Structure P
Amino acid sequence: MKGEFFDRRTAVDVSFFSTTQKNAPYFVFVGAISAQVLIGIDKVDLYGGEFTLTQHLMRGLDAYVGYGYTHSEIKQYLLTPADIGKQAPYVPNQTIDGGLQYRIPITQKLSLFSRLQYQRLGKQYWDPENSTARDPVDLLGARMGVESNDGRWSVIGTINNALNKRYNEEWVGGGFAQLATPRTWIVESTYKF
């Protein structure tokens, strides 16, 4: 559902979902043979929703906030029946994001674009036993650039993980862990022919 209110100054997006996943992938690291093995969880139910609110504050300045919730539950797992009823691995229970975006013309043909964004990744389990979890993670990012008013080209700089937060992006039973990408600077240009 999408809607605009107050002379299109406020936009609301709401969505709900319900999914049944069969053979949901789950990785296990087997140190004895130095291999990562893929195991399928027979059946996982997922349901939840997302809500996004965007507010036009003034000429060129918008604020947005979003919230997503996912309930996951292992419904069938022949390999380890004791895990039935537990949360599925790799599925954050909630996400939050928000930010400010500012776009203003600087000449008749060019506009300046900037965005400050915040994201919170909720708690997630790494295994079907729900014995190992990653605590919620807070991330900050920013974008700034110049774009043509006709939308044909842009040059934009981005900084991801601006506070250089250290956290595991992946953890696999058996002891394999991968740290998330540290602070990263990106410059990208686009041209539409």
Structure Q
Amino acid sequence: MHLKGFEYEIVEEPLRKWTRWMQDWSTATGERARIPVLRYIAVNENGEEVEHILPESNDIDYFLDKADGNPEYTPEESYDGYKEMKEWWSWCDYEMKPVIDLYKYGKEMSWDRESNIEYKKELGAYLQKLEDRLVSHEYLVEDRLTLTDVAIIPFIRQIMRTRGGEFDFSDFPKTLAWANNILETDWFENEVMKKRPLAEVGV
């Protein structure tokens, strides 16, 4: 939203306690309470304002990029870059992310050092896929920031910050450089990571 120049309001949900709105939405829809969730108003064919809810990160990014009719961060749907983006999204969500969760929290939220050694090795194999791609590319799909990078960078940041940054990135210098190139931008440091007060629980 910041990169697109949209006006918006961010509500920082108190995780696993949730605002009343999040609790009500989850109950009414049967959706699991989670963040991020995008709430927006659109005018229908009858001129009526209707609230819409999008609960998936990649769906939110894709919708926002196209919302003004001028997609800037989505590869053209008519060529392979768009297909690559969708493949990277799927790989991140369904392959790499579960391993990151195991590395961070352990199986069934029970962390132990011995198991973590194996999770770290497994995670390294996923980072190698990024490394191989970034050897000859500044970004993952095009020679510029796209929604592919936007989708994956938060998970790499999680690895970088887990247990004080214990993960050794020395075998993945291109991945680390790519990550820092995004994380150290003004928009990421001063807008994405801007500290905001939590909303009140049950309000």
Structure R
Amino acid sequence: MAAGDTGVSICSDALILLGAKPISSFNDGTDESNTCDRLYSDVRDMTLSMYPWSFAYKKVQLAQLITTPTTEWLYEYQLPGDRLGNPRAAYTSSVANSRPIKEWEIIGDKLMTNETTIYVDYPYQTAEFAMPQYFVQLLKYMMAWHLAYPITEQQDKASYWQGVAIGAPSENGRGGYFRQATNMDSFGQPSQVIDDFSLIAVRY
């Protein structure tokens, strides 16, 4: 894990890649720090949402609400406040190798189902200290891409760092260092059978 990395250090390294001055904080009064402060959290969360990173998921039991759904479902549950996107899968047990259920629906920030107990796997806003080094490196390239034009006013630099981060337009955001990072991330994940990939079970 990248224990010494923070949002500030990631942005500072991205600025160095652009030939700009690093920052000491998000509020040190410079144009660079102001721009990083505005962009960093959005870029971090977007990057976390681009792929089911092994380190950025957790399983929790949802709290059943006392209100009754106005839909066909019997129960509703509050989704976690730190989630990024919708849960990947829902279960009625936290026991290892439990099979996910398929009858559930997300409406707003609630999960609807007929089950009386619900656990979910979901992507969350992972702190920098819990990110592996390959993801931190990807974030530096992503920040270099998004900072390039605001900081240097050079579109060719923005295009260059976009290519470094996610590849050419023909790769649909799945090339560049992003591909290398996802390959490294997959080494630590067990293979998944199709029945366990329950994005297909969510109703919208």
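Please treat every number below as a calculation from the coordinates, not as lab data. Computed from a prediction, not measured in an experiment: that's the story for all the values here. Cβ atoms are built from the backbone, for glycine too; each structure is taken alone.
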Exercise. When percent of Cα pairs over 31 Å apart is calculated for each of the structures P, Q, R, which structure yields the highest value?
Worked result: P
Problem set entry | Structure from which 2.5 was derived, distance in nm of label points 7 Å out along Cα→Cβ at positions 42 and 130, options P, Q, R | R
Exercise. One of P, Q, R was used to calculate distance in nm of label points 7 Å out along Cα→Cβ at positions 50 and 178, giving 0.4; which?
Worked result: R
Seminar exercise, completed: Value 2.6 of distance in nm of label points 7 Å out along Cα→Cβ at positions 10 and 66 was derived from the coordinates of, among P, Q, R, structure Q
Problem set entry | Per distance in nm of label points 7 Å out along Cα→Cβ at positions 74 and 146, the highest-valued of structures P, Q, R | P
Seminar exercise, completed: Value -14000 of helix-only ellipticity at 222 nm (-39500 (n - 2.57) for each DSSP H run of 4 or more, over all residues; to 500) was derived from the coordinates of, among P, Q, R, structure Q
